[in-house]
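Next up: the structures, one after another.
Since every read-out is calculated from the coordinates, none of them should be taken as a lab result. Treat the numbers as computed from the prediction; the structure is a model and nothing was measured. Cβ atoms are built from the backbone, for glycine too; each structure is taken alone.
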Structure P
Amino acid sequence: MQSQAIPSASPSETETEAILFVRDLIRIRSVNTGDPRTIGDGEAVAAAYIRDRLSEVGLASTYIEPAPGRGNVVCRIKGSDNDQPALILHAHLDVVPADETEWSVPPFAGEIKDGMLYGRGAVDMKNMAGLMVALARSLARDRFIPKRDIIFMWFSDEENGSVYGSQWLTEKERHLFDGASEAISEVGGFSITLPNGKRAYPLATAEKGVARMKLTARGTAGHGALINGDNALTRLAAAVERIGTHKFPIHRTPHLNALIEGLEKLLGKKFDDERLDEQLDELGFFSSTIRASLRNTANPTMLNGGYKRNVIPSTAEAVIDGRVLPGTKDEFVKQVTEIVGPGTDIEWTFGWTTESPVEGPLMDKMRAAIEAEDPEGTVIPYLLPGGTDNKLLSKIGINGYGFVPMKVPADFDLWGLFHAVDECIPVDALTFGARVLGRLLRDS
């Protein structure tokens, strides 16, 4: 499969280094199992690698290891205008596990095959981590002074709650973020090809928040051979079925409105709320991401009940993974409570939603950087149904955007490669990203 991107006649030093650094980082097994006994020191090794590459070109950095093996690196390049707020670029160094028996190539070898770079983290998100190292080195080599401070941050632990990464730094090392107002990271900036052949680059301007529930149904314990009209398992099963099949209403957030407006211009057609789900099917593999951003969702993920096959238990439990749009938490809680019904308790755990402006100077610069490298490409805002480290930065007042610019072939489902077997990225998508982000930083 060949990328549609048109590379320059000869890759620049920055582009060549970007490929090298992404490959090297993939080869470092910074696997986050979520279990301190098995995580190891991969994040620290990756962070030290980055610190050393920065040092080679005279860039000072701060290395922080909140717990053994959980490394983070921060490098600030001073700007010429102290009145301008700083811009952050950040990436996480940890990756999810990979079962090597399922892969067609070794997941930690960084192999390049048929123009594709394979490996765990090629998409999520050692691609951005490597690009950032190359870009920081490029600025240093050229002795380029940006208008505003540029802060490069490489975090650990994003794949397991960010406790030893962005959460630790925003809480314990707040000074590292001084003066910053905006941040760029995952998930967005990847090209999608629309049915009419036009190319769009969805850019995340908001993120849903977590609203997890533990349902506990209560009933009367008894013998499995007897009729029981107060069965906790039956009550729980009915509640889980109701919530799992419920279709919550569409919410027209500013981010959805901006997305729909952009798609209407590109496709030359109107989108109707009554037919929106059906119309989104035309977008192919990107439709599932957008569909989840239309409304609040609640998906049953775990069930637990009973302790013996002939005993009716007095309690049964279920876990529901809920995701809420900005500004809808109270409405969602009310709706879920009504759906679940009486006789079942709900224990809530909430995360944060994030929202950033869909228009503004940084958005304009990101659009311009894409258009300079892909004149036929159009940036469109969207709302990410998942979550990133941008959530933690938003808690200290920093607006976050998902923008890892990658121009990929029309049939390349980059969105489906997060945490997937044979995770890979076109090599020329990396060089495209280096050029776009390089333009952006030098214009910021």
Structure Q
Amino acid sequence: MKLRTYQNELVEQVRKAWRAGYKAPCIVLPCGGGKSCIVAEMARRTTFNGKRVLFLVHRRELVEQIKKTFIRWGVDMKLCEVGMVQTITRRLKKLARPALIITDENHHSLAQSYKRIYEYFSDVPRVGVTATPVRLNGDGLGDVNDKLIIGVSAKWLIDNNCLAPYDYYAPDVADLTGLHVSHGEYMAAEIEKAMVKNTVFGDVIKYYKQLANGKKAVCYCASVRHSQRTAEVFNDNGIKAAHIDGSTPKAERDSIISAFRRGDITVLCNVDLISEGFDVPDCECAILLRPTKSLTLYIQQAMRCMRYRPDKRAVIIDHVGNYARFGMPDDDREWSLEKKPKAQHKKQEQSDKVKQCPECFYTFSAPPAGVKVCCPHCGYVFPAAERKLETDSSVGLIKVEGFKLDFSSPADCHTYPELLQYAKSHGYKSGWAYYQARQRGLIG
């Protein structure tokens, strides 16, 4: 097996970094760019020279998966230890000294369990791989890495047939205002309370049928109960679905994933399991039902459906407005090892960089300032922007538009989002906008 040119260049850049005196570089490559192949090749070369490799993963489900990849790639497994970081930490004194430490999903490596391993083998060269070299609070990984080796962008991977192009839709189905944050992330119990409602489930089914009917989909939920209920509703509507999570017995999980691979199951509902590094059969659609403050989680989940296949076009259905927090999945991002100044830790909405069509919910990157904005999907022409829109999370299916309109009377409003904005600016309740829209036939 051989690496692609861009993958091999990253390996050579790592070797160059070690020769220059760096001890712990980190490879940055988008989801689907082949990070597993890169580390497998590095492990193969190391063991081929009779030297030992220690490979660290953060979840037990990944151990066997990585071993299979390494064996297929020709790694000498007698010289390669693949283990969950918590297990390796307890066995440090029993481990043979490696010549190389590789860290999977390297953004986790600021945890003390990783640092204990690094300190114990302080003179051993390291390399990490990740799509998002940041902590939840936006800080870089300078505490554990000394150089970022940044690969090609997600846009490059799409343009060069390494990732599938995608369509992004963002119809809101629930009011998620007022969610509280615990340990840097939205509270799952509050998300569940907002999302586990018959009206919400009805809209999720409706938009799946409208935007991705029949496509294999992975659905990301906030809790086990939420995921189980979502799978039930899909099944009740004649769409074969199943739920899995981290506590699902391995035999049952393998059986469900095999059924998904064969097409016997169309929608796979889960809680976090099918995100970081987890190998799931190719799918064409990602359904986001869990709002998150984690860029890493958003990227991992949104791009799960973008594995390349000829003539494939992926569909991402974001029901929770994650695009407004982070922008589009393939946006170019600036990475750094440095910590962000405290002032930058505040929430930074990306809605000024992203547009959502009020007619078809298609979501896309905004054109440069001064360029007329048209929906590339249905052709809707956006009115001229005057001020930035404040997020309106009132009843309805539409949220951020990325701009604020100035209407002098209700007669100037021609869509439901415009009525919602008029109501907000004049102190009316959202029900007024809903009634007006129903009277005019703007909504069903």
Structure R
Amino acid sequence: MTDARSTFVDLYTQRTPGSLRLYEEARRHLPGGVPGNAGFRPPYPLYVDRARGPFLWDVDGNQYIDSLIGGGPHILGHSPPAVMDAVAKQLSSGTSTIAPSPNNLVLAEKIRKHMPHMEMIRFVHTGSEAVHMSMRVARAFTGRQKIGKFEGNFHGGYDNLLVSGTSFAGPEERPVSLAEGAGIPQSVLDDTVVLPYNNTDAAVALIEEHASELAGVVVEAVGGTWMAGIVAEQRFLEAIREVTARHGILLIFDEVITGFRVALGGSTAVTGVTPDLVALAKTIGGGLPMGAFGGRRDVMDHVVTPPRDADDKRVTIFQSGTFQTNLASLAAGIAMLSELEKPGVYENLEETGEQVRKGIEKIGANLGLPVQATGQGPIFGVYFTDEPVRTIRDVLASDRETAGTFYLGLVAHGIYITPYHLGFTNAAQSQNEIDQVLEVCQRVMETIKED
């Protein structure tokens, strides 16, 4: 262990004895002492008591500026009054029904207003489900079996999504499918064509080679969990759009993170590239569980709309669920998007995100540390390397040990973020919080530099 990491471990453990006690008890009942992998961090997880605005408080009473914001859904900060009021009002009138609600239509119309290419929309529970169902739609519509996905892109926790994420094999120009963890069937790997991210010529060549087998190609326009903040190059996205359209392959934008975050219209508004299908989550639920998938009317109507009568012989997909009409999430989502539509919100998010990215790089440069800050809008990622970071291979070639020490230093000094994850600014943050984030980054990198 480096001296800097040891310093941060000592500070973290001194501040968080209550979290350690809970961890020792929780690990008897919960694998790793956490409800999901994202909550685990060495030396032990931080247990949170409450969250409001740009802050959260741990069980020991320590306040943190929350740069993770629950992995992304709280773009207005925690518990924004307009959203909480809408949820409170809804709770007295029910929480969920399988029967449709008028608010299904209200939220769909709000999404379509800003993403007109989502001509028809279905609501689901999570981002993983939204991407999964988009892939099912692509297979049903095209009659083809395989899905193209890009090395390093994260699309959720289902079997057919966990391929070639934080590991790689084969040359960059022809990646080999690898299971992302145990329990992934070989059949999933066989039905996945792994493509190189931000390598336009090689990606196009592989799509051309497998065109007759590919139902869809799914891509993150800004790298998420595994490629924090790495932005897809414009030429790359345009080329992927052209080759998929030419071969009748459905292009799927995974906008679980970027949707209603980089712009009201998501990545299409930023890049001008229009996909056939889109997967959304996080922001559209207003901080509660909610996902959505949708896109071209001819695609959605043909394979998602249930058969209308006995004479309707279309073979459609199955898509349904107990919480398909989650009344609380719908109310929260409508309130959230209404707040995001107000003037100045996205200008502020862009400005604060840019301040953090530029500030981190400036600190690194002044200290002589090789630091790069990636991202778009309010998204930022931090890498310790002199080389350009464009792919997961670049990420894994960077100094991951120093990066892990940096992230531990942040949380030890009151900035909450999980190791290696992308960070976010949010609309509840004032200039004071942005300044504090950069002050802590300065302090942490000074300690790393001294080491």
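Structures P, Q, R were compared on distance in nm of label points 7 Å out along Cα→Cβ at positions 58 and 74, and the highest value belongs to Q. Can you tell which of P, Q, R yields 15 when relative contact order in percent (Cα under 8 Å, 6 or more apart) is derived from it? Value 15 for relative contact order in percent (Cα under 8 Å, 6 or more apart) corresponds to Q out of P, Q, R. Structures P, Q, R were compared on mean count of other Cβ atoms within 10 Å over residues 90-97, and the highest value belongs to P.
Which of P, Q, R yields 1.08 for Cα Rg over 2.2 N^0.38 Å, for residues 186-257 alone, as computed? The partial results should precede the final answer.
Numbers: P: 1.98; Q: 1.14; R: 1.08.
Here the read-out was taken from R.
When Cα Rg over 2.2 N^0.38 Å, for residues 98-217 alone is compared over structures P, Q, R, which one is greatest? Please list the in-between numbers first.
Details: P: 1.38; Q: 1.51; R: 1.21.
Top value of Cα Rg over 2.2 N^0.38 Å, for residues 98-217 alone, among P, Q, R, belongs to structure Q.
Taking distance in nm of label points 7 Å out along Cα→Cβ at positions 178 and 226 as the criterion, the highest value among P, Q, R goes to P.
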